[in-house]
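These are the structures in question, set out in turn.
Quick note: the coordinates plus some simple rules give every number you see, no bench work behind them. None of these values were measured; they are calculated from a predicted model. Cβ atoms are built from the backbone, for glycine too; each structure is taken alone.
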Structure P
Amino acid sequence: MKLNSIGLDTEKANDLAEDLNHLLANFQIYYQNLRGIHWNIQGRAFFDLHVKFEELYTDANTKVDEIAERILTLGGTPLHTFEDYSAKAQVPVGKNISKDDKAVRLIVDSLAELLKIERDLLEKAGDANDEGTNSMMSDFITEQEKTVWMMKAWLSETV
């Protein structure tokens, strides 16, 4: 087993970097969805949701940077084109969404996809003894689960 400069198995680190690129692609689509619904939201909930969506896209932008930097830390190269993002992403793309319930539903559905990817990464990072990726995924999951709960409460749905 060959170790990289941070003490991880090189092959496992490369695999994790590839999986993180998959997460990065999905986060970029999620981020762009949030920008779109922030810009286009209409209706009586405009003031509250406009601010909330800005909060979420600011957070997503920070996470995009953290994911890219983790990929670099593991020795990989972060994806950086919309072509790559579109090809790898599974989160739903929201186009011209202006209704509050559809916007919030898009967030819930997107986070559900992100959580699947993050849980898979959490397991793989644990197997690779990669505490950095493990910790990042754990933090992301905790935050996003709470956001799903809040958005579902807004939709009057149970988790």
Structure Q
Amino acid sequence: MRREQYIDRAQFCKEVMDNPSNEMFHRLIRCNRGNRNRDLMCIMENGELHYSATEQTQRFSKYFVDLAVPKDKGYDSEFLDLCNVRHNIIQKLGEQENITPKFSTQNICDAIKKLLSGKATDELSLAAEHFKNFPAIVTQFLTDFFNTIMKDKLIPHIYLSLAL
């Protein structure tokens, strides 16, 4: 049984190192919170064993900081060019006075229904649930808000300060 546990731990550690992801990070945290991995005495990084909790913490910290930094894995420059072309077309259409897209309350209601529940709140402590539970209150405000942005071609300063 100990051998099986050792093999499972070794495979898990190899998987974490070979395929780093947010899911693996959270799985590792959950494993370390449980009682089953209390006998893990060291971790290995580049062939070097680290026994102290401080060293292990530093190694994991370094590893996940490195994981968080975007890596260039064959960035598609053609896709960027296509996005820039689309942006320019939309910008030129927006500059024409006779073309102003208009949002309906139904558009806003549909978007509110698609919001994911159970997510973190924003800077104003608003969550998707606020919008989903009171659509009649926010729908008209948001419709007017977005239509004003499209009509004036300006984003209100209050929104810009919140976005920063």
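Who wins on mean count of other Cβ atoms within 10 Å over residues 75-82 among P, Q, i.e. which is largest?
By mean count of other Cβ atoms within 10 Å over residues 75-82, the leading structure of P, Q is P.
Here Cα extents along the principal axes in Å was calculated and came to 59, 32, 21; which of the structures P, Q was it taken from?
P
Name the one structure among P, Q that relative contact order in percent (Cα under 8 Å, 6 or more apart) of 28 was derived from.
P
Where does the value -20000 come from, among P, Q, when helix-only ellipticity at 222 nm (-39500 (n - 2.57) for each DSSP H run of 4 or more, over all residues; to 500) is the thing being computed?
Of the options listed, only Q reproduces it.
Quick one: mean count of other Cβ atoms within 10 Å over residues 19-26 came out at 12.1 when computed from one of P, Q, so which one is it?
Q
Match the computed value 2.7 of distance in nm of label points 7 Å out along Cα→Cβ at positions 43 and 67 to one of the structures P, Q, and report its label.
Of the options listed, only P reproduces it.
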